[in-house]
1. Given a computed value of 1.6 for distance in nm of label points 7 Å out along Cα→Cβ at positions 62 and 118, which structure among P, Q does it belong to?
2. Work out the source of -15000 here, i.e. which of P, Q gives that when helix-only ellipticity at 222 nm (-39500 (n - 2.57) for each DSSP H run of 4 or more, over all residues; to 500) is computed.
3. State the single structure among P, Q that was used to calculate mean projected area of the Cα convex hull in nm², giving 16.7.
4. For which of P, Q does FRET efficiency 1/(1 + (r/R0)^6) of positions 94 and 110 (r between Cβ atoms, R0 = 25 Å, to 0.05), calculated from the coordinates, equal 1.00?
5. Of the structures labelled P, Q, which one yields 24 when relative contact order in percent (Cα under 8 Å, 6 or more apart) is computed from its coordinates?
6. Once mean projected area of the Cα convex hull in nm², for residues 30-149 alone is calculated for all of P, Q, which comes out largest?
Structure P
Amino acid sequence: MKKLSAIIALVMILSMFLCSAASADTITAMATEINPEHLEKTASYARILGYNEENNTLTVELIAPERFSGDEVAALKAGDRIYTNGQEVLIESVSYNDDYCGALFINDGDVFMFENRDGHYTMMADEDDCVWISLGVIECPVQDSLLFLDYIDEESGNELKLPVVHTARELTARLLEEGTDEAYTVGLSTNNVYVVFDGEGNLAAIHRYYVPWQ
């Protein structure tokens with residue numbers, strides 16, 4: 001009888017474990033609307049990785065903030081997992097701080113995200129910058145009509161209300177001279193750029209904006 005009771009107890013423990021494992025969820029980032037194969041009349045955050053003088057092309061990495069569904073985040077509990085920044089994280093604790101920009105802290109702040117106005121959440125790499133997803137790296141022909149709009153003052157590093165406008169030739173000359181990491185003082189590859197494509201999917205404009213980590 002004792003042996004039978006022990007077997008029953010073991011079965012119950014295993015059943016509880018399996019039920020708990022089955023109820024655990026893993027959430028992943030939301031899909032982005034940017035399709036690198038169809039960029040007509042779109043804008044995307046980007047990194048300018050290089051300039052090929054021989055082909056007269058810019059190497060552009062399209063990126064997007066890593067965002068999670070508000071409903072899925074609200075349902076998170078200990079034992080669930082979240083796939084973020086290329087790795088799966090086991091959730092041990094979840095806490096909220098509405099006074100801190102709607103922040104959600106996972107595992108005592110080892111992972112944290114901020115709530116957006118649309119009710120979804122952006123994963124943060126640190127207090128200033130978010131986690132970015134790479135959507136693809138493309139080669140963009142440099143057209144004579146391409147404009148580089150710079151919202152950062154080169155001398156002070158401060159944000160400008162209206163941008164300094166540079167031509168395609170001015171931009172490529174600086175990239176050849178200084179490289180994408182240092183051109184125009186703080187570069188164009190530190191999550192501080194968005195690009196605009198025209199109706200045919202050609203790169204039409206590059207906007208560099210102020211970021212606190214520059």
Structure Q
Amino acid sequence: MEVLEALVQLAEAMDDAAFDISPGADRLDLPAWPKDGLGPSREEVRSLVGRGFLDVDKNAAPAWRFWPSEKARALFGSDSEQALARALKDPDQRLGIILEAIVDAFEADPSVPLLMLRTNGPDIIRHPHWGIPADVARLHDLRQLEELGLIGWEGDTEFYPTPSGRTAVRNPATFLSQRAEQTEDEEERSRLRGWVEKFRAGDVAVGAAGGLTGAAIRATLGL
């Protein structure tokens with residue numbers, strides 16, 4: 001289990017990046033590996049996959065691309081990783097966390113599309129600047145964000161945050177103000193304007209993760 005613990009710790013240090021064993025290589029070549037630079041062998045990785053401790057991106061073949069599964073992160077994740085896992089199980093915070101990760105990745109390199117890949121295991125998101133575990137967002141999460149106008153799609157797999165989605169993350173009060181102006185229902189407009197005042201006054205209770213973005217999404221949904 002030392003190998004698994006090291007993989008979890010290194011994945012966190014690399015912003016939850018995946019690991020690759022190159023075609024033809026016998027083991028993970030990673031200079032940051034704590035023991036003599038010798039990462040786990042293919043057989044060690046295969047064993048951990050079989051026990052559910054690693055997830056695999058088969059779309060990366062012939063390379064072996066893998067990362068610690070939710071099961072592994074629950075065993076060896078840091079306090080911040082455990083807090084993120086708890087927040088993702090909270091529907092009041094989940095969509096905010098995912099949208100923030102989408103916007104952060106897009107703004108770090110808008111030339112590279114975010115990809116949602118369906119596998120025979122978990123759905124995975126691929127982008128070089130994706131900052132949370134690749135397997136935590138599901139297609140239904142993205143569909144919810146799409147219905148709210150916060151992300152858009154190019155084809156079946158590529159997606160991006162809309163201007164509205166970026167505003168929801170960077171300036172949630174402005175986002176809600178824009179929503180208020182777009183609705184023709186006077187009661188709904190008044191409700192959203194009330195939320196705008198709360199945000200601008202700093203009178204909004206938020207969780208440690210998902211923060212103001214999650215609160216803005218909940219306000220949009222009327223929750």
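The numbers here are math on the coordinates, done by the rules we state, and not lab data. Keep in mind it's a predicted model, so treat the numbers as computed, not measured. Cβ atoms are built from the backbone, for glycine too; each structure is taken alone.
1. Values: P: 1.6; Q: 2.9.
Derived from P, not from the others.
2. Working: P: -5500; Q: -15000.
Considering all the candidates, the number was obtained from Q.
3. Values: P: 16.7; Q: 13.3.
It traces back to P.
4. Working through the options, I get structure P.
5. Numbers: P: 24; Q: 18.
Value 24 for relative contact order in percent (Cα under 8 Å, 6 or more apart) corresponds to P out of P, Q.
6. Values: P: 9.4; Q: 8.9.
Once mean projected area of the Cα convex hull in nm², for residues 30-149 alone is tallied for P, Q, the winner is P.
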